[in-house]
Structure I
């Protein structure tokens, strides 16, 4: 499968809030894909889950309370997914 299509197949793992899925997508990106500048997004998604256990930008839509640490992250970083 071509790289761009393969990358598309990995997106559900990248957008999962499960750390095992994040680890899996990182392994797939590192072993089965040529490196591109866009790989930073896969790494960033994993870092967010490692830090918070969830994507803080989803909190309002999912009816979750945002912690002060998450709010500071959102205010500083502007990451929205």
Structure II
């Protein structure tokens, strides 16, 4: 796994974290309907204290284009640093 993060950020700044997980794109898994489908791949990202996922209205159109159909969620409402 490879991760890219900025060295420093200012308060209130929206920044990008890039995580690359090398895996064989030809691998399939059994999905809900019993057929083979794309492999689910994910990561848990723990942010430093005081950081949290930016709200959708703060994300630029360019960054939204990079995100595409990826989904993000916190593990619990009170644990916003665990994505």
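In this comparison of I, II, the computed figure 15.2 for mean count of other Cβ atoms within 10 Å over residues 38-45 is attributed to I. Among candidates I, II, the computation of helix-only ellipticity at 222 nm (-39500 (n - 2.57) for each DSSP H run of 4 or more, over all residues; to 500) that gave -20000 used structure I. Each of I, II could give Rg and Dmax of the Cα atoms in Å, but the derived value 13.6, 43 comes from I.
Since every read-out is calculated from the coordinates, none of them should be taken as a lab result. Please read these numbers as outputs of a predicted model, since none were measured by experiment. Cβ atoms are built from the backbone, for glycine too; each structure is taken alone.
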